[in-house]
Structures are given as structure tokens and as C-alpha cells.
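I've put the structures underneath this note.
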Structure I
Amino acid sequence: MDDSKLLKSRIADRIRQAEEGFYITNTDFLDLHQQALAREECRGHSDLRFWFYGGYEDAERRILIIAPKDYGETLEDVLGMEEFLHVIHVETGGSDRKLSHRDYLGSVLGLGIERRMIGDILVDEKGADMIVRPDISTFLEQEYRSVGRTDAKIEVRPIGELAVPERRVQVIRDTLPSLRLDNVVSTAFKVSRSDAVKGIRSGIVSVDHMECTKIDQRIDEGAVIVLRGKGKAVLQEIGGESKKGRIWVEILRYV
């Protein structure tokens, strides 16, 4: 069984648990492609509610929460009933070099933790906040002592104490030949159109939190576009046409 079929089978099992056992359940962390597969599997279950949740609004890696309708109408209702995520706060103030997302992720995977148990990792100059499943919090608190060769101080915190860093925004004003996804990605992330096409077709581009592999998908005003490895952008405004028939746009890129 390939990875996609295995994932959909696991999600189908969770759906069945929620329906037959009448209780809230959830998956491990899903990337954008896996979230798209999960959405397909969730269709047609009118007796259940589904939410993707990663600990904060702009989270890329998110768990799928599945709940019978009687448990509440909103995600906030369900979050008040159960603790789905924890924050592992990591302080590495004494490092001689700036530690990267890869350093933090690699140090945790090196302890035998699977990637599916780890959500987004928010890195700053003093350390990082790592969003994880509660199942591994105690283990990390006891065993996680360093990031590479740098000593680390670990503290488990509730998800409500997650410190989301303020993102700087770059305003891009330009003209596009059309509002196709490949044109928007190329302009927003300053990559060639061929690289934009390659990224879209390989499944690393999402529009409004849904994977999109159609290079000619029309992008509407307000759409949120993510290019994995490059960041996030919003098509803030669509203006009129230039004298050459190109479309004026304003794009906000988070840097």
C-alpha cells in the first residue's frame, strides 16, 4: 500500500472511531499534501465536524480533529474539552552560531521521534518553540538536552502560551499577464516561471491551505499562497489593466 492510500486508510479508521464510539479523535500532524488527501476522505460524513489545527492561525503542519456534531459547533468549543497540542520551548542562548529550523528538527528526530509527531517549529535568536503532540512531551522534557553541540533548556508549555513571532511584510506592486497561479507564485516569491511551474506540479504550493497542482488556477483577491521553503504571500489587491493589457496587483509577502 502506497503512502497516500495508507494515510487515507488511517483517516477512515479515525472517522469510524468518532462515528461508532461517539467521541472526539484526531490524527497526527499532516503536511499540505496530506491535508488535501484528508479533505477528500472527510467528504460525505454529515454527522461529524472536521477541523485542521496547528496551534496558531498560519500553521502549515496541522492535525485533523474529528468530532460528533453534538460536541460543539466551533473549533474553540472542542479545544475547550481536550488538550490536543503542547509547546516545547527550547532556549539555546549560548550558541556560537545561529541555529536553523533544520537543526532543531534534526535534533528531535535524532531521539527517535517520528516527523508526524512534530508540527511547526518557530525559531528566533534565543531558541525555538516546537509544537508537538502531548504524547511525546514528557519524553522530550526528560531526554531532549541539546541541539547539535549546543546545550538546550527545555520547558513544556500549554499551546495557549505559544509565542508567535511577528512577521515582517514586504509589499510587492507589479503587473501580471494573467492571474494564473504560476504567474502569482513567480512574482510573489521572486522565482522564475519555470521554477514556479515545477513547484506547483510537485505539490509544494497551496492556495488557502489547500494543495494546488493546477498551474492555470485563477487566483482571487485575498487568496493566501504558500510555497514550501519560500514562505507565504497574500494577493492583497487586484487593480486595473496597464496600457499593455497587464493586470496591476499588490502582493504581501511575509518574510
Structure II
Amino acid sequence: MPELIEAEAYARAARQAVGSVIEHFVVNDPSWVRGGLSGQDVGAALDGTIITEVDRVGKVVVVQTDGPSVALRFGMTGRLLWDGDGPIDALIYGPKRADEAWVRCAFRLRAPDGTRHRLAVEDARRLGSLELDADLSQLGPDAARLTIETLAGALGNSRTPLKAALLDQRRVAGLGNLLCDETLWRVGLHPARPAGSLDPPELSALCATISEVLADLGRRGGSHTGDLQPQRRPGGVCPRDSASLLRRQVGGRTTWWCPQHQPPSPG
């Protein structure tokens, strides 16, 4: 599943298109378009514009043009492809092969040097979307730029389970299921603890661990490369202390944790 790390890799790949003219924007799946527009509307708005910048906001990649911007959300299985190649080879919950039938939209580009390129998004399960001039103001602070203060503000005094709060993109933008499990396992916090129950040292440790996990797994190549990931399965054991991992649903997502060093309450 694309999380912040994958979205950042997609944004880096898409930045190769900065300065290019969108000769033609193709929507192959009208259901992928949000905001009440048709695929033809989107193409008419983008054809002939120039890509000026590519940003990432949480899990969303935003392609800025000298006309409207294009917000790309990747759902469970979305992949961005530059001339047929993806910066992420495969997603753990997605198909292991590319298929033109899964391409939901594509930019046909002419670069400043005259060469032509294609920037496309494939999405086998069709859970992603594109939106012109999307309002992203409801997203919380970006997980890659968290401070202790912004994290404390995001969690507040909430009784929401900690993992569910971290998954809520309105509180913190960019974290998904795998990054949350890895982070909470590393920092030693129970995923179902009330989000507002963390004391200042725990908040500080959580903020530092989020940064550590993003940097570490970013270098390794994806959200699926965490130390906990190989053991997120029936019979899995904690890589730190060999205790049998526990599993339950938290925030609607399958969650794994160690009962030995992730106690349900402080201490």
C-alpha cells in the first residue's frame, strides 16, 4: 500500500516532468476522477499546460501546472510510472506485474529538449483518484515534518486508540498501516492506548521514532521493509525479545504488536 515513503518516491519520479508541456492528458477510467468532472473535462483543462512543480502532501502527489493542479491519490495499489518504469517495483498488497489495463490516467509530455515521455498511474483495485485543484487543507501536519508540538496538537486529549489517531490523515498526514505498526513497535507503545494519554517523554520518543522510521525505511526502499514486517503473520515473534506477537483490529486495520515491550498502559 502506498504510504508516505512510496508517495515521496512517486513525487521524485514525477519531478522529471517539470518544465514539460502536457500534450495530452488521458483518463482511461472516469470513476477515478473526483470533483464532478468528466475525463474529457480534465483533459481539456490540462492539455497544453506546462508542469511547473511536483509536491507531496502526506500520501498525495500534487502535479502543479501553469493551469490547474492535479492531486493524485494512490489508494491500495496505485503506482506511478515514468516511461513504463516505477520507482517502487511492487507493492506488498498489490499485483506483482504491470498491466496497461490498470492505467487509470496518463500525461503525454513533451520535454524542453523535445523528447517525449509518459507519466502514468496504474491502479489494479481502482481505489485511488485524481482531482483538479484539490483542497488539501483538511490534512494534518506532514509526518515527515512533525515536531513534538505539532504531534501533541494532533493527538490532543483524545481517547481514540493511538494507532487509529496516527492513521487519521486529518491528524497526521502520510502514515499508513505498515509505518504505524513499525513505529509503535520500535518506540514500545501499545497501538490501542488512548492517543491523549502519552506523557511528554513518550511524545518526544514517538516523534523521534516517526522520523527515524521514515528515514530508515526510505533508505531501504519502502514501507514494507521494516524490522517487524516479516513477523506480521500468524506465529510471528517479536524481533526484539522473541515474544509471540498479538493481532487485532485497531482503526479498522489489522495490527500487530509485542505484548512484552508494548504494554497496554504506561509502565
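Could you tell me which structure in I, II was used to calculate distance in nm of label points 7 Å out along Cα→Cβ at positions 135 and 159 as 3.1?
II
Comparing distance in nm of label points 7 Å out along Cα→Cβ at positions 87 and 175 across structures I, II, which is largest? Working shown, then result.
Details: I: 4.6; II: 2.2.
Greatest value across I, II: structure I.
Figure out for me which of the structures I, II the number 0.65 belongs to, where FRET efficiency 1/(1 + (r/R0)^6) of positions 7 and 183 (r between Cβ atoms, R0 = 35 Å, to 0.05) was derived from the coordinates. Write out the running numbers ahead of the final one.
Details: I: 0.65; II: 1.00.
Traced to structure I.
A value of 11.1 was derived for mean count of other Cβ atoms within 10 Å over residues 111-118; which structure in I, II was it taken from?
Label of the originating structure: II.
The numbers here are math on the coordinates, done by the rules we state, and not lab data. The model shown is predicted, which means the values in this text are computed figures rather than measured ones. Cβ atoms are built from the backbone, for glycine too; each structure is taken alone.
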